[in-house]
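Peer 1: Input: structures, listed below.
Laboratory data are not the source of any read-out in this text; all were calculated from the coordinates shown. Note that the structure is a prediction, hence the values are computed from the model and not measured. Cβ atoms are built from the backbone, for glycine too; each structure is taken alone.
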Structure I
Amino acid sequence: MTAFSLSDLAALLPVVLLVAGGIVLLMSEVFLTSGRRGYQAWLAVGFAAAAALAATAAPASRLFGGQASSDGFSTFVTVTVCAGLALSALVGAGWLHARGVERGEYYALALFGSSGMALLGMATDLLVAFIAIEVMSLSTYALAAYPRRGRRPAEAAFKYFILGAFSSALFLYGAALVYGATGSLLLADLARGRQSPFLVPGLGLVAAGLAFKVAAVPFHAWAPDVYEGAPTPVTAFMAAGVKTAAFALLARVFLAGAGPSAEAGGAFAAVVAALALLTMVFGNLLALPQRSVKRMLAYSSIAHAGYLLVGVVAAGAAGDDGARQAALSGILFYLASYTATVIGAFTVVAALERRGAGPDDEPADAWDLARFAGLSRRRPALAFAMAVFMLSLAGVPPTAGFVGKLLVFQAAVQAQSYLLAVLGVLTSALGAYYYLRVVVYMYMRPAEGAEEAAPGAALTVAVAVAAVAVVALGIGPELVASLARAATMGKL
């Protein structure tokens, strides 16, 4: 049995705070005597901020006999997850209140899911990683069906659950093969299995399980239907948080798997490189014909998973510590910028949805491009924010998305992954078409339909914070980029 010490529990304080916040919000429903629940979103934001501060103050240490690690990398991931949680909680406040379904359970599930994401960023053992994945996944499955009425949320949750269970099975079977090859589930012990025929297929199955979570091609089939059918605030939370946590673990597994032997490292690198190539190409191609903005953003998230996979490949192929550090810091910066950008984009989508309507009450063309026509005249502030988010997703300067892609593609060039870097640039240019098409509709098409109700205070704050973050990270990325570099200085 692994001995647990007080120092281990102290390093887990961010996870503990997130779980405690979920419990408090659940108990608030038990003792609630009025229908006012506006404080719950801000309470969730408070716990997210406390967890982020605790992560920055946590000492660097190895936890539970090496099964988890509190280091700069995990700290950056935890802070990014907490920022995404806070923004999505604000988005959920207005959306849920307008539909009469605001309950403490929603925020509690989001906090529990975030605790799994934070733990996944710390995991250096495949069993701990599996537990964290299940905590994260079960919460997001429930959130996808949170309104508990209508066909779309139920269908989204069912598809997410079935394919999520399949991905967990792949991950767990891969972990069993790795254990058979090495006699250990610690990532640091992968070198023991260099002579075993089970190591490469085991790592391949682990990578496949994680590829489901990040929606990499060909494991992406669930993403469009789930993103479109789930409540929009939940979609924003999933798009940012799940991707951040899963890529944190994927980077650790890939770097550990590239070391045991040239054969294992080469085979693993080839698999991840192929996933990156397919994901960039097909993610962008499938997004091109989409008229539903929500579905387009789903395919867009697949394409962005491909760009992040380029960074993972570059980190594994780096010839020295400096190049590896550049690749990992690029991944972290990209995740931070993508979190602000994608949550901001889905926030605008949520603001345009009909007040009082649930996901199943919206018409079939609820998120059609026509909904955005003339938005610059009806809601100029929302249109400007959406334009900023679209430009950032397209990688247009001076936005955070441009800097994130620049750092990842630079790392790929340094690691001599020239094909992936070139394809990344070309597919980014392809993606600019469907992103800028939204901007064209907002500013160059006549308005259609009735004017939307003004967004609430919480949703307005979320849009403003996300837009400011995207512009600030694009104009002055030095602070966050330096923090990302510092977070990758140690050995993962």
Structure II
Amino acid sequence: MKDIKTLLLYPPEQSWPGMMVKPNGSLAYPYLGSALRNIGAEVYVYDACVGNENDNLDDFFKKSKLLPSGMVQTGVSDQRILEMVKNYDVIGITSIFSQQETQVLRCARLIKTHFPKKKIFSGGVNAKSRPQQFFSAGVDVIFTSESEITIQEIIKIMQKGSNDFSSVGKIIYKDKSGKILDNTHFGDIIMDLDKLPIPAWDLLPNERYWKIGRPHGGSGKIAGKELKYASMMTSRGCPFDCSFCHIADETEKSISGAIGKFRIKSDERVQKEFTILKNDIGVKQIYIEDDSLFGMKRRAIRLLKTLVDYGLDLLDVNGVNTIHLVKKSDKPGWMVPDEELIELLAEVGFTDLCLPFETANLRIMKKWCSNKLALDRFDPIALVKMLGRYKINVSTNYMIGFPDETKEEIEVTLNFARNMKEHGIDNVHFGLVMPVPGTPIFNYCIENNLLPVDYNPDKFQWTKANLVNTPVPPHKLENIRDKAWEEFNNDEFKKSRKDWAKH
């Protein structure tokens, strides 16, 4: 058996000037790292945004490099990346976030140029949605689904001295002749999440993340408490299929398989992870990355109460849908705020909550947003007032510029936002629709010529019009968004957002 060593590499971060740089630190590598450990394979995680104990953060983290694209790159030098990969046989580079695609591809080219015999793996929604770009950059294998099983199968084959991956499903790969082969039509996925490996959080540079203090969720501040956080997931998938989310296309018929289906870990498994995070990793706060934690509301309430019992604070929850904060009332078809859940959120440490209204237009909600929030069947002002009674600051999210959205329909959302602002909303976020690869809305835009010929997912951002040929022209959409953001937010909040990148 050959000793196959794997390095899982987070590439340097890429961001727009003025935006706060947050290290990736996603859960992909703790899961994959644990899967490799379970078969006795050597694995190491290197986050090129923050480095390791041999890197001086002050040398690079706050000294971002301006790129020709106008974006900035934050992380260690290319030479340092090459130094890290030289002793490994396999390099895995995740491409979860569209804005990082260029950095993933750049790292792949860099490594392949200097070490052509090393195998480069990639996964994530961009890799599976845009495989040609990744193969052109030197990637050898693209994982098109959840990969805990797949990476074990591949490394076992390599341990036997072979590079014949024809028996491995849910991948697209280059064979030894350079021919690209597609094995996405077969392969297992894990439906029982208790069978997943326990994430190897110890592989992450946690002390560095804590020192920087910029988690993906929450403000990164807990009054009077030291910040020592970690991410975890208690479920995967989502019961909704919004057009702007890649989960909507991850069905039985897709190259990923039905991984978009809402699946859960048992309470016992979640408690086991709480114990490891607290006792072994030293965590004090949890960021729950579930796409839909409240997809089973009673279960979520049990888990949050358990979190309190463990003495852990909830830093934030990724997937909170406004519909989950209300419940059926005695009046047929009418919803009222779910006070039990709101009280519990306050108890576990929620001080800020963003309500993703997304749109106030019922046609847009039905066509593009899963019809998941019936604004005509509950009183959103009552919800905001109840959150206020429990000392939870409330912000809201809206999207405008859907492919077929008219100016009149946008005005419906703006007027709704004005009304909500008058009743206790602290700040308001407006984003222009961003059709990232792997989503139904992206496919729709390609088929209907709504993307620029030279579109680049790296440059998609919420403040810029990403579509063309829309009922409201791109420059007018940007003007509407910018004016709305200025109108609905106070000077203190606007200043705090502009100061983000300075800290």
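Peer 1: Here mean count of other Cβ atoms within 10 Å over residues 227-234 was calculated and came to 22.1; which of the structures I, II was it taken from?
Peer 2: II
Peer 1: With mean count of other Cβ atoms within 10 Å over residues 171-178 derived from the coordinates and found to be 15.1, which of I, II does the value describe?
Peer 2: The correct label is II.
Peer 1: Oh, and also: Can you say which of I, II returns 1.2 when distance in nm of label points 7 Å out along Cα→Cβ at positions 275 and 315 is computed?
Peer 2: It traces back to I.
Peer 1: So, one more: Given that relative contact order in percent (Cα under 8 Å, 6 or more apart), derived from a single structure, equals 16, which label among I, II identifies that structure?
Peer 2: That value comes from structure I.
Peer 1: If distance in nm of label points 7 Å out along Cα→Cβ at positions 27 and 339 comes out at 3.3 when worked out from the coordinates, which of I, II was used?
Peer 2: It traces back to II.
Peer 1: As an exercise: P(r) over Cα pairs in 10 Å bins from 0, in percent, calculated from one structure in I, II, equals 4, 18, 29, 29, 16, 4, 0. Which structure is it?
Peer 2: Only one of I, II returns 4, 18, 29, 29, 16, 4, 0 for P(r) over Cα pairs in 10 Å bins from 0, in percent, namely II.
Peer 1: Using helix-only ellipticity at 222 nm (-39500 (n - 2.57) for each DSSP H run of 4 or more, over all residues; to 500) as the calculated read-out, with -25000 as its value, let me know the right label among I, II.
Peer 2: It must be structure I, since only it matches.
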